[in-house]
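Okay, got some structures for you below.
Taken together, the values in this text are just the output of simple stated rules run on the coordinates, not laboratory data. Note that this is a predicted model, so its numbers are computed, not measured. Cβ atoms are built from the backbone, for glycine too; each structure is taken alone.
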Structure I
Amino acid sequence: MSITKEKVKHIAKLAHLKLKEDEVESYAKELSSILDYMEKLNELDTTSVEPLTHPTENKNVFREDELVKSVDREDALKNAPQKDDKYFKVPKVIKSKK
């Protein structure tokens with residue numbers, strides 16, 4: 001299927017795109033090749049293919065929650081450049097509106 005430059009310009013206008021003349025020609029060729037490929041796909045016999053809702057089989061990827069030992073506070077703060085009793089000290093990144 002061939003896409004004309006006029007069709008590309010019309011599509012660009014609908015999408016509020018400003019295209020240069022060389023871009024219009026390039027897009028016309030690219031869109032034509034895409035539609036030609038889709039025509040080839042339409043030639044395939046898909047009568048025995050089951051329709052899918054997803055391209056892959058869905059499996060539950062969640063795991064059971066398990067209680068595991070975490071790093072205790074003292075070990076976590078041991079190498080902190082700045083700390084305040086039981087917290088990390090970091091520079092203020094949010095400015096107040098005053």
Structure II
Amino acid sequence: MKVAKNDLVLVISGDDRDKRGKVLRVFPAKQRVLVEGVHFIKRHTRPSQSNPKGGIVEKEAPIHISNVMVVCPKCNEPTKIGSKILEGGRRTRQCKQCGEIFD
């Protein structure tokens with residue numbers, strides 16, 4: 001997967017199109033990411049010790065990886081991600097537009 005935790009991403013399709021947010025969690029097996037402030041769902045919860053009233057709670061839900069693009073920290077534009085192998089055999093992620101190395 002080319003998206004990692006703490007990356008800044010732009011949502012490119014769906015109801016939350018053109019919103020930016022930080023990746024909170026990545027689910028590689030399901031090809032989904034959890035983005036901060038994007039794709040809220042309503043969850044009906046019963047009363048518990050941590051939430052004595054219960055009720056309807058809004059929380060973020062994962063979205064598919066194909067619906068987000070990584071935003072380059074240098075050029076501040078959504079970009080495709082390429083991989084580059086450095087000396088010593090270490091693989092890094094690279095911006096396709098400006099060539100900035102992410103990792």
- prompt: Comparing mean count of other Cβ atoms within 10 Å over residues 52-59 across structures I, II, which is largest?
  reply: II
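Work out distance in nm of label points 7 Å out along Cα→Cβ at positions 4 and 84 for each of structures I, II, then name the structure with the largest result. Spell out each step's value before the answer.
On the way: I: 7.1; II: 1.4.
Going through I, II one by one, distance in nm of label points 7 Å out along Cα→Cβ at positions 4 and 84 is largest in I.
Identify the structure, out of I, II, from whose coordinates Rg and Dmax of the Cα atoms in Å was calculated to give 17.0, 57.
Values: I: 29.4, 71; II: 17.0, 57.
Source structure: II.
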- prompt: When helix-only ellipticity at 222 nm (-39500 (n - 2.57) for each DSSP H run of 4 or more, over all residues; to 500) is calculated, the result is -12000; to which of the structures I, II does this value belong?
  reply: I
